[in-house]
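Laboratory data are not the source of any read-out in this text; all were calculated from the coordinates shown. Not measured: the values here are computed from a predicted model. Cβ atoms are built from the backbone, for glycine too; each structure is taken alone.
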Structure 1
Amino acid sequence: MVSAPAQFRKPNRASAAGISLLMLIFIASGVSAAIYTLKNNVQIEGEPGKIGGIGESPLASGTTAGEVSNKLVHFADDGIRRTFFSQYQVLNFVNSPSGSLERIMLKQRVATVGKRLVAVGPILNITTFDDFGRRTVTMKDARGPLHLVQGVTEVNSKYIKLETLFTKTPIIWETRLATSSMPTPILGKILKTHLDMKNPDDRLKIVRLYMQCERYREAMFELQSAIEQFPELANLKEQISQLRQALADRLIEEIENRQRAGQHSRVYAWLENFPSDGVAVETLLRARDLLKDYDEQSKQRDIVFAMFDKYASPLEEQETIEAIAKIRKEIFSELNINTLPRFADFVRLGEDPEIGFDQKLAMAISGWLMGQGEVTQNLAVAISLFDVRNAIREYLTSDNTEQRREILDHIAGLEGGTPTNIARLLNAMKPSIPLEQQAHEDPLHFTYETTGADDKIFRYVVQLPPDYDAYRKYPTIVSLHGAGNSPEQQIDWWAGSYNKQMDMRLGQASRHGYIVIAPEWTEDQYQASYQYSAQEHSRVLYALQESLHRFAIDTDRIFLSGHSVGGDAAWDIGLAHPDLWAGVLPVCATAGKYVTRYWKNAKHVSFYFVSGEMDGNRIAQNERDFNRYLNRSGFDTMIVEYKGRGHDHFQDDIHHMFSWMRFHRREFSVPEYNVTTLRPWDNYFWWAEFTDFPPETVTLPLEWPPTTTRTMEIEASVSPNNRIRIKSAAARISVFLTPDLVDFEKNVTLNVIGRERIVPVTASAEVMLEDVRLRGDRQHPFWARFDFSRAQ
């Protein structure tokens, strides 16, 4: 954030404005704030406190950051929300730099007497703000619709305070919205209606507010307008240059963010048109260096093409020439900035006289097919890799068992068909199902139909980010809609609505380069509650699995989220299948049924909860499980509570969500875990699958609550000495292994179902391909499989 420059001063004849600006610089807010850094690298800033657990009032907190206390739940209050986290997750904290917020107070006829609103019911309608900062909120009440008129009473760079206004039957309610969630045209009208635009002090208040909000373009416009209106502010003209520089710096940051998200064509266009007037040389050089890097990579692409043809030209054998021609066609049509690093070894060693032309060509082909650093200098093997890759794609899309067997036999006869090569090819190849354009206005929007566990057809919607490339792996959000809502609304919530003029969506998922998958997970649009059923689970998981075959998804960065009853589902599915998710983000979720029994599973998956302070008794319903997560070590859980808010969509938290997701990845090769299960379809955890549960350990959703049923506890571990131990009451257990879990050069000791076996472990192409065909995870195929049964 850029604070107001010291040069924002006025001559003595207009000292009031100058004093106002000096106050912004030198007067601290008076609130002791802290910046916490958690073990997951997430940073949280706000007024600190400690409580013994969720359910205690944060207002009763009498401790501050760093103070010794037996209270294990920390929170940070930033004015609009309280963020709760465990003492066990705190890495360190520092005092927040002192500063001040530009607070603009607006006069409204606030209700000061009357009934106090104790809970915010379901929102039926919210009108837009008028020029006076007023709107009407209609919520569901026990006696029917309740209409409340709110008015903006305070605006600062962090939040906008809303209070109910005086009416015939006044009700007292204060809530807050993130300032970032209010568009500048609306905010500007409200401020200019309440402030005196003939007063330079008030004009500069708006400038300072926009600066603190990092709305530098608007701040620059307002300052220019103020200087034109008040000639005595002419000495502030130089600050326009500072604002222009701040805007350029912000643009560079956005360009670099988009670059990290893989949106290279848009980044290049922005760099070509980067503003130069009034921008510091350092910033211009930074932009020009980025543009130069793109130009260099374009030249590098041409070099790869020239070198490839150079080393292919001496070939004489017709069969080899024809095989190379097919590979050349693919490389020349698909090589781009995302795949250029695959040719690093080829370019680096391309002029080495001790390496033959055929060896260099082999490096180019194998690098293209298997990825950077995965090269062979054997041309015959490299050519065969192309056939192996194509056979893999055919296998993954085949529904015919006999055909798949023939493909496996074909792969086994190819020089490049080793398990090691297959794993590399899987990781580097495009998704197995080609992407076909659909008749949507948005070319990156797709709708598909498939069947769930009940064989009923359901649809799911997928939104791709700008500049989507099938060779690049993208973080992904699986988003579950609430009652009465649709998958399309979830897409809009995350990625923004489609802007036809700009030919893109402007939401945060688009900005950060995330794929969004929104399945129609409920039986119909009228389903009002989550049923904890196999059908619901399957709709979520099948939509994801099918998407893995269609889209370039980073399987280590898949996040599950949901709103309202969709949040209930996300919480349950996240605990039931903790091995799938990099994190789970339930919004307005309620703990119920299996969630309370599966609480130990939360140790293996990160959670980010969002809720409203006044959402009925939801906090009380979740209190027990929240405190389990926060008062024990090993749980990566964060709980966000918005002040004065109820059952909301919390669009204004989306920036915090992406900040949290940026630091989270799934750990695939988990060497040890202890999980709980009660349903027969909650039976796959990391590298083991469990089938045929004892009847006394099973409780189906329709049988809830359990009577004498005990949960089935599963303990599994892999020791460094190739020793695997699994403790479970299941009748059949399958164990899946990778070189990341055990050493394939040594025997493995398997202690499963009370029996011990010492056996060699052999990589199998069939196991690998069948695993990817079923799970869709091309980044982490299992290499070997062992099956155990109590009946044997």
Structure 2
Amino acid sequence: MKHHPPQKPLKFLRWFCREDYLEEIEGDLVELFEQESEQSPHRARRAFVWRVLKYLRPGFIRSFYTRPLAPTAMLKHNLLVTLRSFQRYKASFLINLVGLTAGLACALVLYLWIQNELLVDRYHTNDTRLYQVLQHTDEQGNITTGTGTTGVLARTVMAEIPEVEQATTVVPAQWFTDKGILTLGDTRMRLGGQYAEPNYFQVFTCPLVAGDPAKALTDKYSILLSRTTALRLFGTTEDLLGKVVEWKIGFSQGLFHITGIFEDIPTAATNPFDVMLNFEVFLDDRPWLREWGNSDPNTFLVMRPGADIGAVNLKLSKLLQSHLKETRHSLSVQRFSDRYLHGRYENGRPAGGRILYVQLFSVIAVFLVGIACINFMNLSTARASRRMKEVGIKKAVGAARSALVVQYLLESLLMAFLSLALAVVAVWMLLPTINSLTGKTLMLTWDMHLVLPALGITFLTGMLAGSYPALYLSGFRPALVLKGKPVTPTGGLLARRGLVVFQFVVSVVLIVTVLVVYRQMDYVQSRNLGYDRDHVVTFELEIIPQPTEEFLAEGGTFERSVESFLQEIRQVPGVVQVANSAHTITGYHGRLGGIDWRAGEDDNEMMFSNLEVGYDFIQALGIRVLDGKPFLRDAGPGRRGVIFNQAAIDHMGLADPVGKTLRLWGQEKVIVGVVENFHFTSLFEKVEPLVMQLEPRGTTMMVRLRAGEERETLARLETLYHRHMAGLTFDYRFLDDTYQALYASEQRISTLSRYFAGIAILISCLGLFGLAAFPAARPEKAIGIRNVLGA
């Protein structure tokens, strides 16, 4: 039976004995122990301990004192060695440099994008206390969530809920399907207009260049302009208070005097606008919004410090129930700056939103930097055999392992910061393209919110990339290295292989993710929507309203003007068909209830989307009629007629619906047709019940152009437009572009994901190329000698 020397005395010997004596002394002691242990193992152990203690003499004890080098001299030496290493191993240096530069550049772009997303709507002074009221509606067990509330909610909340410090009502510019027209003399501009209550400036941060925020909106006919709008209209922002301009949007038109000039709304805002007017002007055209049963405006609250949000939610719902008996609605609040990233609700509960994109790109950034770090680790450990003698000699002359670790970490940190410099240059050069892809205005600045994270990420990258190679290389034993014995452990080879596999697993995951997103976008673009959106352009007709009953009456001047314009469009060569509606098919659709189809049973448990269209709307867009007929000029009940989609008929449970009568808001209506379900909202939402009402006065024009003649026909339409609306830009959009705009965010995410997946694959392939090239380079000297000898 073979016996082993006692381990503790052996470890003690290795600890105190000089390295130049250790191997010989240890070998002699072990040999003597093996000989004596054959006779008496116990006596051999005692003798081994005694012999170890006999070597505890000054001549054999290693020095425990290391004369410290000057820090600057040591740093200079390490930098010099690092630079020589880069110069000597050019291929590995370039592969690592390209990989880390690409990884850090992508991480920098993603950090800029993520930071931009996280800062949306957070510029308000009251950000942490600013909340928006949400209204939840129970529609037969399915709860929908929206931002529309009654126009009198804010003032009631201020009076009845003590936790609320300020409450205000806002109608954002995005509520309108089209921009308004601001007129000064012969100058006319299309602008986004917002309506707000006088205390708006106590709730939101909107600095004024001119005017008093406490009085700017107190007058009903006051108007505020943005700095850019004022400069475009007047060429200056000074001495403008009191000047009169004309504002028109929809059927609303009037003269307003300027009471303030505000700074342009930041790009990090979800509700940008160019002009602001008093909320009372909006209510004058929509008096029903003064009642509790109707909703549309947005309500915002500023909570008192320490307010209990749960208690506020409970009080809001009780407040609504006190004014609306047996209501299907409930209210809650959400922090306003959270709406952008957490704006999706399913069945009345938060269900994520754009925060998923932030999380996705955060993971991608980590993976890209991680893949680049793995390349550095693999190439550094793979060429360890080239640096074994360097390590052995340094250790033999007394270099501590910690000093070697510092040297190799410095090498990786220098590589990381050099890569950061190149990454910053690359991102700076590509920023215009990046902004075009992201639809944002990303900028490289010296802001500490950018500089410190960039330096921190780079430092961590350098430490991570250099940690394993530093520990691996510094662990070589000098005696074995200088004797030329193999020192590469099997574990190191397995680790490299595992890291390479991990690289490509990450790359494959990214590819699969990109393919899923691509298939989704391909589905969106190729999906049959139930209507034909090809070669259709939309634009707005502007008619100056007149303050007479005859003007807006059925068959009045307004309706005749719209029909006359439609007739002129039909005469334009290249026009196949034309129709009008109150909104575009993908735009805002009102929702209404109170439809009585059960012979006296008013069913308010279901809301219907409402689309007001002209006579030729269904025919022009190729919507399939399943039963009955579309709206006809010379036949049918005229404006008494309504058309439902199949989803609405299924909900109402009507058999043979055509010809049946029902009541809508107390007025008798006749069902003249049923159309096939078509997508008038996002494909991510199911098709809702829809009622289509006849509205010949709709000012949204939809013109189908003959294929191949689009440019010439658009030029003719522009000439016709300017003949009727001088001074305005012919602002048209193709219906397909309007539809694609619904998925602009998803399209950008898909494009960015493809680029980042491609870069991940490139970095992984670079690392694999470096590992594959290294074994081929190792036998160069042997091949050269053989060639010289005649092989």
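Quick check for you: by Kirkwood radius over Cα pairs in Å, which of 1, 2 is greatest? Spell out each step's value before the answer.
Details: 1: 29.8; 2: 33.1.
Once Kirkwood radius over Cα pairs in Å is worked out for each structure, 2 has the highest.
With relative contact order in percent (Cα under 8 Å, 6 or more apart) as the yardstick, tell me which of 1, 2 scores highest. Let's see the in-between values first.
Values: 1: 10; 2: 14.
That would be structure 2.
If you rank structures 1, 2 by mean count of other Cβ atoms within 10 Å over residues 371-378, which sits at the top with the largest value?
Numbers: 1: 17.6; 2: 27.2.
Result for mean count of other Cβ atoms within 10 Å over residues 371-378 over 1, 2: largest is 2.
Match the computed value -15500 of helix-only ellipticity at 222 nm (-39500 (n - 2.57) for each DSSP H run of 4 or more, over all residues; to 500) to one of the structures 1, 2, and report its label. Kindly include the intermediate steps, with their values, before the conclusion.
On the way: 1: -11000; 2: -15500.
Source structure for this number: 2.
Quick check for you: by Rg/Rh (Cα atoms, Kirkwood Rh), for residues 219-690 alone, which of 1, 2 is greatest? Show your work: numbers first, answer last.
On the way: 1: 1.03; 2: 1.12.
Across 1, 2, Rg/Rh (Cα atoms, Kirkwood Rh), for residues 219-690 alone peaks for 2.
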